[in-house]
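Take a look at the structures below.
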Structure I
Amino acid sequence: MRIRALDSIRGLLLLQMTLDHFGRPISYYLYQCFGFFSAAEGFFFLSGFVGLLAAASKCAKDPGQRWMFARAFKTWRYHIATLAALAIAGLAIMPQTAPLFKSIYGHPVAGSFWSLTLVNTPEWLDVLPLYVIFLMLGPVAMPLFLKAKRKREVFALWLPSLAVWIAAQFGLRDLVNSAFPQWIHHGDFDPFAWQCVYFSGTAVAAWWKLARKDESAGHPRTVALVRSLSPAIVIALVFCFLWSHQFIALPLPAEAFTSKVHVGPLRFANFFVFMLGICAIVRKWPNLLDFRPTNAMGRCSIDIYTAHIVFVYIWMNTPGSIRYHGPWNILVPVAACVLLWALAKIRLGRASRAPSVQ
C-alpha cells in the first residue's frame, strides 16, 4: 500500500536538505525551521514508516523480506560510486573538497577498505551508509513488527531501539569507534541514536495498522486517544517553535538535549511530536500534503539524494564571488532543485517504459 502524501513529504524533505546544504542565505531560514530538529529526522522516520508498509505488501511473496537486502545493496552501490567519483574529482578538478577525503588519500588501501565497509564516511557522505545499515536490519525487525497482534507488543519491540538510543547519549558510539584507527572519519550521525528515529517510524506504522483494524472492528480507541492529544501536540509544537527561534525569553537548551549527532532527548521529542501531527493530518486529509512534483522526487529518493550530494560538492568548489554573493547563492540552489525534479521525472519515465517481468 503506497500513500502518495508520504512520497510527497519525503520529496519536500529532500528539497529542504538540498537547500540547507547549499548554505546561506536560504539555509538561514530553512534549517531547523520548525523547531529543534531538521529534515534528516523526517527522512529517516518516513523511511522506517514506509518500509513497514512495503514489507506488509510484499510479505506473501517475500516472507523473508529479501527485497530489503536488494535495496540495501543498491543504496550501497550508489554511495560507493559517488564516493569514488568525488574522491577522484577532489584530486583532479575539485581541490576545495579534497581535504574531506584525506583519510583515503593518506591511507589508500585501508581507507578504501573501511569506506567499502561503511566505517569511513567523508563529510556529506554519511547519510546513505546509515540507510544501508538500517535496511540490513530490516529483514530481522520488520517481520517481528508485522506479527505483532497488539499495540503493547509493538511497544515492546520498540523498547530495544529506545534502549540503544539511551546508551548512545552516554558514549556508546565513542566506545565502539575506539576499536578503529583514529584517522577514520565516522561521519556526523551516530548510528546508535539515529536507528531509533528509523525504527520509531516502523513502530508508528505498525501501531497505525493495528489502529485501523480496531477502527474497522468498531473499536476506535486509538483514534479517540489521538484526537484527545491533538491540543497538547499543537501547544508543544508551537512552544518549541517559539523557543528554538528565541521568540520566548528562555535560554536555549544545552547542546546535549538538542544534539544532532546523537539525536538529543529534546530534539527527539520535538521531532516525534511533529511527525505525530503530520501523521494525523495525512490520516484526516490524505490529499492535503500530496504535491505532484515532490511526489516524483520522493519516489526516487535514493537517486535524488545521491545527485544532490554531487551538486553540493560542485557548489563547494565554485569561486567565492559566486558562492557567497547574490543572486547566485539563491538562483543556483533553486536551479539545483529544478534539476533534481527533472531527474526524478526522467527516472520515473524510464521505469514506466521498462518491460515488466512476469
Structure II
Amino acid sequence: MALWRIRATVDDRPGYLSVLTASLALRSVNILAVQVHTTEEGAVDDFLVDAPDTMSEQELHAAITRGRGRDAFVTRAEAQGLADQPTRALALAGRLVHDPEALGEALVALLDAAEVRWRPAGSVVLHGYDEQHMTLIDPAGGTYEVLRPAPAFTPAEYARAQALVEVSSSVLRRSAEQTTLLLPDGAELLVREATAEDLEGVRRLHGWSDGRLRRLLEPANGLTLLATHTDPATGEERVVATATVRTEGDLGEVAVLVGAAWQRRGIGTTLLRRLIAWAARADLEAVVAHVGAENVAMLRTLRRLGAAGPAHRDGAMLSVTLPVGGRRPAPDETPATSG
C-alpha cells in the first residue's frame, strides 16, 4: 500500500462527501484522515489515504472525478503526514515556544509551502491569500509571504498560519522583555514575566495554595514579574522575588515580595520601576502599594519612586499612591484602601 494526499472540492450539499468516499472505497483506497475546509466555491476535502501499490496518480484522479470531486490535487505523502493538520499545527507551535526564530521553517512544514519570504515594515503588502500566495501580518512588524503552487490555500490554512506567526511574535516579545540584573556583590538575576510553569518555583517563596499562586502568576488584568537566580554549581533556577500589578479601571494595585536572603539589594526597587513603566504603557493614572507600617525600607523606596500625598493607614497596613507618567492625582482621587 502507498500513502497519498488528496484534496478535492465538492458541492457543499448533504451526501456529496459520502459519494466521493464511496468512489475511493470501491477502488480499495483506505481513508486514514479527512479534513473539510469550507470555502465560497464549496467544501474542500483534504484526505490522507492508503492506496494499492499498483494504483497510479491518474487512477486516483479518475476515482475523484467519478465521486463528483473537482479541482483535484493528488501527491504522494510521507509517513509524518499521518498526523492530522490540527495536531501538526500544535506540534509546530510547541516548537516555536522553544525556538521562535524557526518560524519560516514552521510555516513551510505547516503549509507544505515552496517558499516563505519576509518583507520589512513599510512595504505596501495587503494581508490575506489567493490560490498560490498568502501574506501574514507579523505583530512585531513586517509581513511573511508564503508561496505554494498547489493546492490552493483555504481559509482554515490562513487562520492556522496567522496563529503560528502570532505565537512566534509573542515568544520573541516576551524574550526581549527579559533583563539581567547585576547586584553590587556580582550576583546576576534574571527579571522576566511569570508563566504558569513557574508554579513550583513560586510556591517555595510564597507557600500559598495552588489556586492563589495561579492567579498570581497569570493575573486576569495585570502583570507578574519574577526575579530568578540560577545556581552556577547546579544550574537550578530559583525564584527570589515576585512583583505584581493588577488593574481596575485606570488604577493599578502593586505588590512586591523579596526573599529574606535577597532583601536590601535593590531588587524590589528594580521590579517596582518595571511595573510602573508597564502601568504607563497601559495608560494607568496611578498605582497603589499596600505595605506593612513597619516596612521602613519599602516605604522609603516608594517615596524615592515618587509616592504622592500621605499614606492611608488601615490597621498595620499603609496604602501608598504612586502617580504614573508624571501625573499626580488630586487629593480626592486617592484610591481607597482595600481590605
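Where a number appears in this text, it was derived from the coordinates with a stated rule and is not lab data. Since this is a predicted model, take the numbers as computed values, not measurements. Cβ atoms are built from the backbone, for glycine too; each structure is taken alone.
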Legend entry - Origin of the value 0.05, where FRET efficiency 1/(1 + (r/R0)^6) of positions 8 and 312 (r between Cβ atoms, R0 = 41 Å, to 0.05) was derived from one of I, II: II
Inset, instruction - Assuming -9500 is helix-only ellipticity at 222 nm (-39500 (n - 2.57) for each DSSP H run of 4 or more, over all residues; to 500) as calculated from a single structure, say which of I, II it is. - result: II
Inset, instruction - Using mean count of other Cβ atoms within 10 Å over residues 32-39, single out the structure from I, II with the greatest value. - result: I
Inset, instruction - Identify which of structures I, II gives the largest calculated value of distance in nm of label points 7 Å out along Cα→Cβ at positions 64 and 88. - result: I
Inset, instruction - Given a value of 9 for relative contact order in percent (Cα under 8 Å, 6 or more apart), point me to the structure among I, II it was derived from. - result: II
Legend entry - volume of the Cα convex hull per residue in Å³ from the coordinates reads 164; which among I, II: I
